[in-house]
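Values in this text are rule-based calculations from the coordinates and carry no lab data. Keep in mind that this is a model prediction, so the values were computed, not measured. Cβ atoms are built from the backbone, for glycine too; each structure is taken alone.
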Structure 1
Amino acid sequence: DPLADATYIGPMARVDLRDELHEQVRETLEQGATLLLGGAKAEGPGNYYPPTILADVTDQMTAFRQELFGPVASIITARDAAHALALANDSEFGLTATVFSRNLELARQLADELQTGGVFINGYSASDPRVSFGGVKKSGFGRELSHFGVREFCNVQTVWLDRR
């Protein structure tokens, strides 16, 4: 119940989105991932999908190759920071990324090399009207918020006066 005070995670926007997410989870499990939590559609009416954690996800699986719009976390193991960067950039999508590290110099270096519209260091994706937000690759074109976002909603007209 999204109106209940005890509800921490509410339903998805539409039943077709919930069903598509469930199909992506099911495919990933069939491809060899390990289910650690969730992974089953809730019984009864509504579009609720339980928080789900998939482990042992590889770069050939559905959960790696497609965007999962719902409460699903995929655990993908990297050998080191360079391999993690290569895995992150081996995607058709690029909305945001998060780098968690005690080594802020390394985190900043990785942020510079990540092919995403935004990078958060030691924190999660956030929205602030002072900072632009948007993706690259198949995750979008242009920006919203900040002065960059305001320009996305403007029709610019050029007027050229030839004084010859």
Structure 2
Amino acid sequence: KLLAVNAAIEAAKAGEHGKGFGVVAQEVKSLAEQSRQATNQVRTILGDIQKATATAVMATEQGGKAVEAGTLQTEAAGKSIQALAVSVSEAAQAATQIAASSQQQLVGVDQVAGAMESIRQASTQNVSSAKQLETAARNLNELGQRLKQMVERYKV
């Protein structure tokens, strides 16, 4: 603006010959105003860029923190999955042992059932033998009674 003012003063001093110089002075003044406006626009744009940069930095920091939190959660989830896998493996082993024990118990129950059948057969045979002995004892008793009667007939 000072340059435009100086040019206007010089144009006025020059009189009629300085009219062209006055037009130049007016254009310099116009350019100075445009430069001032452009400078203000550049400042505004630079301020916006600084704000956007600060926002981007904060977003990046927050993103980094979110990634760190996600990493920690992923690690925790991995540990939980590993613990779960161990528990499932232990449960599978326990189920296998229970199945083996059940199989052994089934074999034992079958053996007990077989032994009870053998005892039943032996008891049946004992009952049968006892009946035969009873019958034989009765027969012997009857025979003894007959012999006794026969002996008494022949007593003198």
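For this structure, a couple of remarks:
- FRET efficiency 1/(1 + (r/R0)^6) of positions 102 and 126 (r between Cβ atoms, R0 = 41 Å, to 0.05) - highest-scoring structure of 1, 2: 1
- Origin of the value 1.53, where Cα Rg over 2.2 N^0.38 Å, for residues 6-45 alone was derived from one of 1, 2: 2
- When Cα Rg over 2.2 N^0.38 Å, for residues 38-77 alone is calculated for each of the structures 1, 2, the largest result comes from 2.
- If helix-only ellipticity at 222 nm (-39500 (n - 2.57) for each DSSP H run of 4 or more, over all residues; to 500) is computed and equals -36000, the structure in 1, 2: 2
- Taking distance in nm of label points 7 Å out along Cα→Cβ at positions 30 and 86 as the criterion, the largest value within structures 1, 2 is that of 2.
- Taking mean count of other Cβ atoms within 10 Å over residues 22-29 as the criterion, the largest value within structures 1, 2 is that of 1.
- Among 1, 2, structure where FRET efficiency 1/(1 + (r/R0)^6) of positions 70 and 142 (r between Cβ atoms, R0 = 35 Å, to 0.05) as derived comes to 0.90: 1
- Mean projected area of the Cα convex hull in nm² - highest-scoring structure of 1, 2: 2
- FRET efficiency 1/(1 + (r/R0)^6) of positions 94 and 134 (r between Cβ atoms, R0 = 41 Å, to 0.05) derived as 1.00 - corresponding label from 1, 2: 1
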